[in-house]
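Some structures to go through are shown next.
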Structure I
Amino acid sequence: MLTDKKNSSLTVESIPAFNDNYIWLIQNNSQSCALVDPGEAAPALLRLQQDNLELELIIITHHHADHVGGVAELLRHYPKAQVIGPSNDPVLMLTHSVQGGDRIEIFGETFLVMDVPGHTNGHIAYVGDGKLFCGDVLFSAGCGRVFEGTYEQMFDSLQKLATLPQETEVYCAHEYTSSNLSFALAVEPDNELLHNYRDEVNRLRAQEKPTIPTTIRQEKWINPFLRCHEPSVMKAVSARTNELTELSVFSALREWKNEF
């Protein structure tokens, strides 16, 4: 199984955008909804209109255009919608700025805001109701590129996410799983769980189904960037770094992935 299910008042569905983005549609049992990282307005508007939904909330993790590009157009159609996003990232049109330690409410469920810099300096994530919306920090079998921050920041952010409950569902913003698995298998070719996961991912993608959400538990089994302490991962990068601390292993992995 890709995910561990639990009783929840919120449902989450994906709206594909661009080539590989996901906009996350959050609902409860009403016609109100929230969108996470709507980089493109058209597919979101189509879905909202088809299902007769009222957009109440737009939630942003970071400022990159493929995560915020649809906000202005969505607000033209739903001018009462609130826009929540990071106070330390240059995101326009926010009605509420938040940072790590703040809490927001999504249809009766409380979500904790987490600072997770690295991909961008002000990147945040939202965790609540057994769900994690993490933008471009943690992907299934991978992690985001380090554009504005440092490798140490990204490593620390991933370690922070790894402490969440094992069954937490991970809703990242891209369908990168297949390509990430190619790299993960280069790092750990003898990881049986990784091979099993690849077979499941290949089956889903052949049916044009998403591989997301994953879980924290799943990622600890198969994601090399969460496995920097494992001897097999250390061995894989031993020729690429003079040190084998977890941070140096992570940095070597990220450099390797950059050129993979």
Structure II
Amino acid sequence: MSPCVPGQTKTPTARVLTQEELGRLSGERALVSDFKQMKLEKEAQKNWDLFYKRNTTNFFKDRHWTTREFEELKACREFECQKLVLLEAGCGVGNCIFPLLKDDLNIFVYACDFSPRAVEFVKQNPLYCPERCCAFQCDLTKDDLMENVPQGSVDVITLIFVLSAVHPDKMKLVLENINRVLKPGGIVLFRDYGLYDHAMLRFKPGSKLGENFYVRQDGTRSYFFSKEFLTELFEKTGFHCIANDYVLRETVNKKEGLCVPRVFLQSKFMKPG
């Protein structure tokens, strides 16, 4: 196998599939039964709670790249010492918010997650401080964020590897929910799984829930976004697209001699002011 260079490239198009990969995707037409799909939807919170019970805080690495990739986390302020109000929608155990709280003293973070267990891990973190962070459990598809976050009070919202876990039919409900707490002129920063990511091609027969939508063995689900789908979704909810690009990376496992192509979608949307 030829060596691969780690890194990432932004591109307007998803990666080109090999004939073998195209055959694998086109050959998987059978969908999971309606009964099982309804069961997965009903048990979605339980399955994510079990995920955090098994993995605690050890599964995801801290995301120290957010300020590098999203300059709005610093640049959207009118003056340097201005307090930035952030909502981390789908915070997990805090891998994104705690590096931000550590590096930026002028930030207040609202943090919510579907999983009550994940929220408890956030509150148990030594860096958690109620004066700088408010964490709460929330199903973004049905629980009104305004019960915990004042309407129109948030400067920036992050949706990082969150929307992919939501059923496509309910994604618009999530965007309508976050729209209500975002200030006019506020920004949504998005990063999630892109179309033809390596993870999408690894699903075995019997995992397909719908177009670009799959279930993992543990019952958690994942959607793989195209640029067109994401743009339409946000624009239908009243947002304006600022940036929307595929990020192509190559993950290298030197020990096993593997190099796999990763595809993410990285985007910025604004609430008109």
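The numbers here are math on the coordinates, done by the rules we state, and not lab data. Quick caveat: nothing in here was measured; it's all calculated off a predicted structure. Cβ atoms are built from the backbone, for glycine too; each structure is taken alone.
A value of 3.8 was computed for distance in nm of label points 7 Å out along Cα→Cβ at positions 11 and 219; which of I, II is the source structure?
Of the options listed, only II reproduces it.
Match the computed value -9500 of helix-only ellipticity at 222 nm (-39500 (n - 2.57) for each DSSP H run of 4 or more, over all residues; to 500) to one of the structures I, II, and report its label.
This value belongs to structure I.
Can you rank I, II by relative contact order in percent (Cα under 8 Å, 6 or more apart) and just name the one with the largest value?
II
Which structure, out of I, II, was Cα extents along the principal axes in Å derived from, given a value of 55, 38, 31?
Value 55, 38, 31 for Cα extents along the principal axes in Å corresponds to I out of I, II.
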